[in-house]
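Engineer: See the structures that follow.
No value in this document is a laboratory result; all are computed from the given coordinates. None of the values given here were measured: they were computed from a predicted structure. Cβ atoms are built from the backbone, for glycine too; each structure is taken alone.
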Structure P
Amino acid sequence: MPTRNVPLESAGPHVKDVMLRAPRTVAPDTTVGQAREMFENPRVRLLLVARAGAFLGAITRESIPDDAADDQPLDSLPSGDGAMVAPDAPVASAVQLLDARNTDRLPVVAGDGAIVGLVCFNRRHGHFCVDA
């Protein structure tokens, strides 16, 4: 899906206004080897693990242990620090979480546990990537 950029200063009041609405997810049985292949693309910084639309966790390339076997499923790994944000949360809350965790990607999860988006923030240019 094409994206466009929204500067921080003109971002909507809620996370749902600045999120990508159809983030790619991977199944919990995705293997470490498959994840390593996905992370060869420098634009892939976070894998959102979900089952039937329910958010289970997020994996970064740094969170995969060097000694993890390529055939090991992702759901056997720790899934990050559990950082996520609700779609109705203020944009400022998402920026604070991004800053506190020194990251530029943040899963957006609804109250029922469904993954509904991804906050993608380019610090250098001060904008969010949103659906076109």
Structure Q
Amino acid sequence: MSTSPHATARQQVLRFAAVGIVSNAALFLLYLALTSSGLSPAISMSLAYIVGVAQTFAFNRTWTFSHVGSCGGPLLRYATTYGVGYAINLCLLRLFVDGLQLPHQWVQGAAILLVAALVFALQKHWVFRSAARQPH
């Protein structure tokens, strides 16, 4: 491991994956429990998404991207990033589950991976960008 306070790009990917795997596994189980209890896939995904955004901000800010400084801007960008991810996820559910009648479990599982890739890129290059790359 590097002694630098800032994680390398490879470390960031691995840390993001670790946070994401643990979080998404728990949230997928929550999603399955909610749908099993009678809630619709869209409502279940929405509730799980809110829990996921709230729990991962601190881990990704401090551990994955070693971000220091104000939380205000990053938190707003983080919420925006996950809002975009949520919209994409919901559209995928509507299209493939409601429209094409595919099994919601498989669609949601695939959507998690697609949205995760987008969210990582946005967090690395926009949400938690280093001070040296921030516009003045």
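Engineer: Identify the structure, out of P, Q, from whose coordinates helix-only ellipticity at 222 nm (-39500 (n - 2.57) for each DSSP H run of 4 or more, over all residues; to 500) was calculated to give -22500.
Structural biologist: Q
Engineer: If we compute distance in nm of label points 7 Å out along Cα→Cβ at positions 14 and 46 for structures P, Q, which one ends up with the highest value?
Structural biologist: Largest calculated value belongs to Q.
Engineer: Quick check for you: by distance in nm of label points 7 Å out along Cα→Cβ at positions 30 and 54, which of P, Q is greatest?
Structural biologist: Biggest value here belongs to P.
Engineer: Given a value of 37 for relative contact order in percent (Cα under 8 Å, 6 or more apart), calculated from one of P, Q, which structure does it belong to? Numbers along the way, then the final one.
Structural biologist: Values: P: 37; Q: 28.
This value belongs to structure P.
Engineer: Compute distance in nm of label points 7 Å out along Cα→Cβ at positions 62 and 94 for each of P, Q and report the one that scores greatest. Walk me through the numbers before you get to the answer.
Structural biologist: Numbers: P: 2.2; Q: 3.8.
Result for distance in nm of label points 7 Å out along Cα→Cβ at positions 62 and 94 over P, Q: largest is Q.
Engineer: Using Kirkwood radius over Cα pairs in Å, single out the structure from P, Q with the greatest value. If you can, show how the numbers build up before the last one.
Structural biologist: Working: P: 15.1; Q: 15.7.
Evaluating Kirkwood radius over Cα pairs in Å on every structure, the highest lands on Q.
Engineer: Going by distance in nm of label points 7 Å out along Cα→Cβ at positions 86 and 110, which of structures P, Q comes out largest?
Structural biologist: Top value of distance in nm of label points 7 Å out along Cα→Cβ at positions 86 and 110, among P, Q, belongs to structure Q.
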